[in-house]
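Presented below are the structures under discussion, each in the form of structure tokens.
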Structure I
Amino acid sequence: MYKNEEIQNLILGLGLGVKGEEFMKENLRYHKIIILTDADVDGAHIRTLLLTFFFRYQRALFDAGCIYVGVPPLFKVERGKHAQYCYDDADLKKITANFPANASYTIQRFKGLGEMMPEQLWETTMNPETRILKQLVVEDIAEANMTFSSLMGLV
């Protein structure tokens, strides 16, 4: 794992030190590590790989409260000049269910963050005032270990 160039760059960029070094939060370059991936299945897979690395090799980051996941929208619903962002199918159904029967609206499904206009990306996922961040904590180490093993196909 530690021989992988991307992992080495991640470790170096975050200031995590070298393999075997004791974790020291004050050496971190960033105290909020935000994982931001596409809202689709591929994005979820990439997020799982990153979280598995942090859980298996840098668990102290969870203990220190440093790991966050950014939540990008999956849909944009426009009705007239009004736009709303939906973060999952349930969100989309809830919003469109409140529209009158003959309401005219458009739904844009985002395939990925790269498809969003810079203003949309800022408004929905980057702006600290409007973005949704989930801080990840490990409450049950054994259960988390089983979950990661299952997600990685080890169980």
Structure II
Amino acid sequence: MTLNSLGLNTEKAKVLAEDLNVLLANFQVYYQNLRGIHWNIKGKRFFDLHVKFEELYTDANIKVDEIAERILTLGATPLHAFDDYTNSAKVPVGKNISEDVKAVQLIVDSLSELLKIERSILEKSDDADDEGTNSMMSDFITEQEKTVWMMKAWLGETV
């Protein structure tokens, strides 16, 4: 077993970086979805949702940077072309969504996909003793679970 300068198994770190690139691609699509619904939302809830969507896309933008930096820390190159993102994304693409319920549902659906990817990375990072990636995924999961709960509550649904 070969260790990198971080003390991580090089093969496991490579796999984690690949998985983080998939997460990065999905986060970029999620971020763009949030920008789109922020710009296009209409109706009586415009003011509240416009602000909320900006809060969410600002947070997503920060997470995109954190994911890319973690990929670099693990010794790999972050994806940075749109075709790489669309080819790797499982997050649904929201196009021309201006209705409040559809916009909030898009967030729930997107976060549900991100959570699946993050849980898989969490399991692998735990196995690799990669506390940096593990901590990042734990933090992301905790925040996103709360956002899903809040969005589902707004929709009048339970988790």
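So here's what we get for this one:
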read-out	value
At a computed 0.9 (distance in nm of label points 7 Å out along Cα→Cβ at positions 13 and 53), which of I, II	I
Kirkwood radius over Cα pairs in Å derived as 17.8 - corresponding label from I, II	I
Among I, II, structure where helix-only ellipticity at 222 nm (-39500 (n - 2.57) for each DSSP H run of 4 or more, over all residues; to 500) as derived comes to -26500	II
For 37, 20, 12 (Cα extents along the principal axes in Å, for residues 69-108 alone, calculated) the corresponding structure among I, II	I
Winner on relative contact order in percent (Cα under 8 Å, 6 or more apart) once structures I, II are ranked, highest first	II
Read-out mean projected area of the Cα convex hull in nm², for residues 5-76 alone, computed value 5.3, structure in I, II	I
Which of I, II yields 3.6 [distance in nm of label points 7 Å out along Cα→Cβ at positions 85 and 141, calculated]	I
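Rule-based calculations on the coordinates, nothing more; no lab input. Because the structure is predicted, anything quoted here is derived from the model rather than measured. Cβ atoms are built from the backbone, for glycine too; each structure is taken alone.
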